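See the structures that follow.
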Structure I
Amino acid sequence: MSKDLSQKMRVYLAEIYRLADMQEQPDGYISTAALSDVLDVTAPAVNRMINRLKELDLLDHQPYQGIRLTSAGQREALKQLRAHRIAEVFLAQVMGFKWDEVHDEAAQISTSLDERLLARMDEMTQHPTHCPHGEPIPSADGTLAPLHDILLSNAPAGMHVQVTRMRTRDKDRLHYIEALGLLPGAKLDVLHAAPFNGPMQLKVGGEYRIVGHNLAELIRVQVVS
């Protein structure tokens, strides 16, 4: 199946997976409008690709629900995400790119990586398990262990957590998150969460931070026992 897919098909599958994960849709469905926005393509172009992916049994499309990946589509999406995230690590570790620069560059090169080159990049970066944004790297056969983290905005006061991954690739937001010390792996205490989507008070490495609800929604964390 992988050899029959075009580069554009791989990008679509990966973005559908990423959007469903980011939006936390329990049934896996996302809107075609959301896909059109993130890929910056017209609605007719999205619909044409959706029909092609449906013909390959990689996609399910239900009126008024949207689109979601089949099991085969999910495997292909994870293979593409593996290439993208290894490319991000390579750009950061080997080429010296910053974590807020690697996403777009990796998108340009990951679709053209063959298995031999990808394996070499994986070896040169010492077989990374996560990309610079904290996202786990799928296995070579297109599988990924279930993730058990929550939005920082949903973490109650008194909880001790560790940052796992980011829900944004926006450069300005990533730069600000880095300035706050909220990089993947950082441990922090949630001291106070104001009601009605108000700001959160955090303690990060002995320093206090005030984080708005909108920013906290872009960061995922897991509870540290």
Structure II
Amino acid sequence: MGEEVNAVRLVNVWKIYPPNETVLRGVDLKVDIGSFISIRGKSGVGKSTLLRIIGLLDEPSKGRVFILGNDASKLDDDEASKMRLNHIGFVFQFFNLMPSLTVLENIELPMALAGVKGEVRKRRAMELLERFGLSRLADKLPSQLSGGEQQRVAVLRALANEPDIILADEPTANLDEENSEILLDLFKEINREELVTIILTTVSVEERLPTNHDYILRNGKLYQIR
């Protein structure tokens, strides 16, 4: 039998910013393919840094990162960029939608970067909107949407290139309770039906989430709490 492949595996990952600010202290993590996990912790403890390292946007000071069985330290910039574009979807706290593009065009954007042809892009983006009941928003600009709608569109944009992994950095932080619930239901559906691995960060230790496992980041170390 071959070696088990995890969606994400971190081995003794450290992050030290000059001159000597240690944010992560030997983090170990295994995330199975198809899992939905949360990483909880107060603001400023390093959750975003950890997600950036998992998303190949930043490198650890020490330790090893494996994404879908690939050793990140052996990827050159071009290979890391392709891995991000084709296998990892990002959802940010502040939506990061392009203000001059319509909802449909925003969802098409990652596909355009991946070289997908125009008609195929448009069809895939429209299918995503229809599938999740948001087709009425297709021609609207981000400024015409509520915060909850913008965040749901950001999730669909993250799904555009059919990623294996979605990294969501405090996606409910700027939403009220009702919209947070709608968003979490959307993540749950994506995880269950699309079998996408989801890693979500939150400042809330108590918040009930539709996750398989929950971790807390404290003093640079990661502890499993469920």
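Derivation of every value follows stated rules applied to the coordinates shown; laboratory data play no part. What you see is a predicted model, and the numbers here were worked out from it, not measured in a lab. Cβ atoms are built from the backbone, for glycine too; each structure is taken alone.
Here relative contact order in percent (Cα under 8 Å, 6 or more apart) was calculated and came to 16; which of the structures I, II was it taken from? Of the options listed, only I reproduces it.
Which one of I, II has semi-axes √(5λ) of the Cα gyration tensor in Å, for residues 101-180 alone, as calculated from the coordinates, equal to 28, 17, 11? Considering all the candidates, the number was obtained from I.
Which structure, out of I, II, was FRET efficiency 1/(1 + (r/R0)^6) of positions 45 and 93 (r between Cβ atoms, R0 = 25 Å, to 0.05) calculated from, if the result is 0.10? Each step should come with its number before you reach the end.
Working: I: 0.10; II: 0.95.
Considering all the candidates, the number was obtained from I.
Given a value of -10000 for helix-only ellipticity at 222 nm (-39500 (n - 2.57) for each DSSP H run of 4 or more, over all residues; to 500), calculated from one of I, II, which structure does it belong to? So the calculation was done on II. Assuming 1.07 is Cα Rg over 2.2 N^0.38 Å as calculated from a single structure, say which of I, II it is. Traced to structure I.
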